[in-house]
Structure 1
Amino acid sequence: MDRLLIISNRLPVSIEKRKGALHFHPSVGGLATGLSALYKSYSSIWIGWPGIALDNIKEGAEEIETKLMSELDCKPIFLSQTDIEKYYHGFSNRTLWPLFHYFPQYVVNDRSFWEAYKRVNKLFSDSVLEIARKGDTIWIHDFHLMLLPSLIREKLPDAAIGFFQHIPFPSFEIFRLLPWREEILEGLLGADLIGFHTYDYARHFLLSVHRLLGYEYSMGQINAHDRIIRVDTFPMGIDYARFSNAVYNPEVKKEIANLQDKLHDRKIIISIDRLDYTKGIPQRLEAFSAFLNRNPEYKEKVSFILVAVPSRTQVEHYRLLKKEVDELTGKINGEHGRIGWVPVCYLYRFLDFPALVALYIVADVAVVTPPPLGTA
């Protein structure tokens, strides 16, 4: 393998404009976190959107691209504000995301969203074709770019293309609700290898391909377009060594000492997630409140630290979720709190690595919500 080209909606670095100046910071999200170590281990170029609208950087796009390529081996894709609204906030997060997580009641099927999705996938394809060369392995990630494998295959028929889905692939009965279901499947079949987290997700995909497109499959292999496409499961993990050795990091030790000084000998429950309706965060809060009601002897002896990283704040359902979580937190603290003890410590922000690991180390319980019903 000469080079690894990683293509995802977001780059591992994001750009924000504050007070007229551009600020670079690590991207939030499991994809960027999970692939960061691998990306640095190979001769890689990461292609994706840097999180800022082209409208906001005016003449600075070329300078940003030069900086990202020279310092981080990242090639930015610049999107207009319209494309961000319709492709990202629209089709990706108001159509595909709720449908694939079994929330069809939240789905918005809007043709302008779909046209923007096609347009941006073509933009990504053009960018890949600018730098791809013989021997490269092209690795495409997630539901934002499900048309991209076939777009690249059309121009580079001999390319080695992989696609990995970081979210569930729903059952056929749910997937068939999508008006553009055949186009999505044909887009994915441009890859040589399509990966999912679990066997059920892979099975759902294979069954959808068979029922909607008529292609036969056997032992995880699809025969289509005079090619064999392999479908398999590849559960994604973390950089174990980084987390395991973090306890020896001086910054982490300092954060641990600060937490222990503030929390004293209380038992600690932690919940760390993006603020998303698929995570069951209100249910976690309600469960903690029920626990305190049934076990009043634990009052002042346990604290629930809820870390909710802001996510998709321009989508209505996420704004409503934040309002619900804010109100639930206030209700629980109002009902159960005492002077010197707040039952729920609610942090609505991104935590850096030392602070995050320190929380994991001092916690007695971590609350992790299973996937939505029917996705596992």
Structure 2
Amino acid sequence: MNVPKRILPVIVFSQFSVTSLWFAGNAIIADLQSAMNVGIQETGIVTSAFQLGFITGTLLFAFFSVSDRYSPRKLFLVCSVFGSISNLLIYLVAYNLFSLLVLRFLTGFFLTGIYPVGMKIAAGWYKGKLGNAIGLLVGALVLGTAFPHLLKSFGGSLPWEQVIFIISGFSLLGGVTMYLLVKDGPYISSGTKFDPSAMVKILKEKKLRSSALGYFGHMWELYTFWALIPVILLYYLKINPANLNISFWSFIIIASGSVGCIVGGMLSKKIGSAKVAFIQLAFSGTCCLISPLMFYTSVPIFLTFLILWGIVVVGDSPQYSAIIALSAPKELVGSGLTIVNSIGFALTILSLWFVYQFLGVIEIPYALIILSLGPILGLISMKKLIYRDSARLDEQV
């Protein structure tokens, strides 16, 4: 059937708008130091609270088959409204670190009805071109994640309260736009039940196990790198005095990941998702290892390095979803993706905590090497997938 031309652009715009809630707390963390007695060391905790909320919501939504019981576009609207409200409450009721963490947890919980549900809405319209659609949606997620940093970069004078208001309003706009302009597609599936044993079954399958472990290695690095970007830039300026807009360059570095997602999706049509994921994971792992040396380079070289790292650190993400979705038995796709994603986001909490423990002992350049553990282990697992099963898998993907 012919899909209306507006469908994919609207889905991408709505996904971008609402996922701007993701790093809203991190973009204003410096302002909250005085407002709520929150130190820069708490950046990892604020991010972890959001991730924990997202994990909790993902598992509950899957267990009760929420996205199968209700229209996904209506669910998208409701969650965008409540996500916007929980973000707005940071200004209205938050007064210390604990209240901030509670509200970030709630915002993460409601994003459960945005990121995965947006994927399902796209799947309802694009049965044969889902890989390309997923690449665009993850690219929108990346831009949405970076957007709060862009707002904060405006002259360095935009108050954190205005950032909160703008992000909440933008999120609400995305939810309303999705509801009004996108109907439920003809391929919307329903009736899928959550299977807690799906992970065990997936780990028994070599191809699925390899891609899942590769994804876990990718997640160990991704969100900790994103959360640390302002800290990385501040440390660089400490040893290399220069005039840099921290918020603006944080936006550029994170947003560059959308290029990796989109270009990776295009390349996957020619060489397969497994190879694209492997190559990008290898490059991002290399960035982890050589990062200490880059702190002693010139500003242009350092920023270029971080942008390249930003491109490859997330560009493999859509490919793992595509591999699992296309390789898993039909009855395990929903539950398998849910559990794999939940474990992946749980690893981001562990990674953030682990790295921040070292920041009090070693300097940030050397703490970044810890992030390479994920890509190294992921590459070892993905190597089996590349060399043993790539021919058949690439045909599928």
Structure 3
Amino acid sequence: MRKLDTTVREYHWGSRTALAELRGEPSPSAVPQAELWIGAHPDDPSRLAGCDVPLDAHLAADPAGLLGPGSLAAFGPRLPFLLKVLAVDAPLSLQVHPDREQAAVGFAEHGYRDDRPKPEVLVALTEFETLSGFRRPAETVALLDELGLPSLAPLRAELSACDTGGALRWALRTADAALVAEVASAAARVPALAHVAALAEVYPTDGGVVAALLLNAVKLRPGQGVYVGAGVLHAHLRGTGVELMANSDNVLRAGLTTKPVDVRAVLSLVDHESGPAAVLDGEGDGPLRTYRTPEPEFRLHAVRPGAVLAGDGPQLLLCTKGSVVVSRGGDEVALRGGESAFLPHSTDAAEVSGDGEAFWATTNL
């Protein structure tokens, strides 16, 4: 087992307090801190503490021994997942991630960053607000009727025909600053759409504000999670959470950002299915709580002292509160808030002690 040194990414939407306080550093930070990356993605690999060796290089030296035969056969000689802490103080972009086939084609032909998909699960550390997936059309029609805007009649017509794709296309390609302002003013009077008015304050000319009318508004309590599969249109709005995903940085943006957007690509990738967001309460009443998804690359578990970590394959452990000690086969690593460790493949279980809380990332094989 090896303790890791990790990287904090700084984006405008980040928090000046959440990651600083998690890591026991001066707060507020000088600049917004948005993402703590833990893993072996080549853009920002964690490094082995004490020797400054990148984790991806460490794995490349002995992939069979460190990853184990199951992970190596399924995912090749790399860590299949990427663990993050997100600290969201302003809205993230309206975005979607490709599936496995789309990622491979996009990497070969369209300049995608990775040849792998990027499904993900996020578990809230604080109250967390996000938009995730299309609301049922009838529910959105009822909200549009409450807004009472004739200018949204084409959007209502698409939804009345249960065409979420057509509704999204209209919103992203038709909405201008005048319509955004009109929608924001009306949304401010509808409690269920208060987030739409708030988005317009940040992005007053962005069609993504109108597109947000179509999506499930989700408020997670600490300990609740949300699963975001390939093609699910989403935008995180506010809060701090632990996020585990396939080891990829493929992001296609439709709006609510100053970064480049590709509406055409998003429309080609987006999943048109509607219904409630995939909110997860986790399974298990003891010191180990598991957030299951259908993705083979990863599984996320919330851990308290007394937990026995019996998984094989590569693993990451992140302390999010207090301090924990992980022990296995006579080896021991102590972690405090914001610190993490890599656990190589082993048939021996590890045990967690201490007085804190942590998250454990494994494969889902």
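Given that semi-axes √(5λ) of the Cα gyration tensor in Å, for residues 186-281 alone, derived from a single structure, equals 21, 19, 13, which label among 1, 2, 3 identifies that structure?
Label of the source structure: 3.
From 1, 2, 3, which structure was distance in nm of label points 7 Å out along Cα→Cβ at positions 10 and 322 = 3.4 calculated on?
The value was obtained from structure 3.
If distance in nm of label points 7 Å out along Cα→Cβ at positions 242 and 274 is calculated from each of 1, 2, 3, which structure is the one that comes out at 4.1?
It must be structure 2, since only it matches.
Figure out for me which of the structures 1, 2, 3 the number -12000 belongs to, where helix-only ellipticity at 222 nm (-39500 (n - 2.57) for each DSSP H run of 4 or more, over all residues; to 500) was derived from the coordinates.
1
Looking at distance in nm of label points 7 Å out along Cα→Cβ at positions 146 and 178, point out which structure of 1, 2, 3 has the largest value.
Checked 1, 2, 3; max of distance in nm of label points 7 Å out along Cα→Cβ at positions 146 and 178 sits with 3.
One of 1, 2, 3 was used to calculate Rg and Dmax of the Cα atoms in Å, giving 19.9, 60; which?
Traced to structure 2.
Taken together, the values in this text are just the output of simple stated rules run on the coordinates, not laboratory data. Predicted, not measured: the structure shown is a model, and the values here were computed from it. Cβ atoms are built from the backbone, for glycine too; each structure is taken alone.
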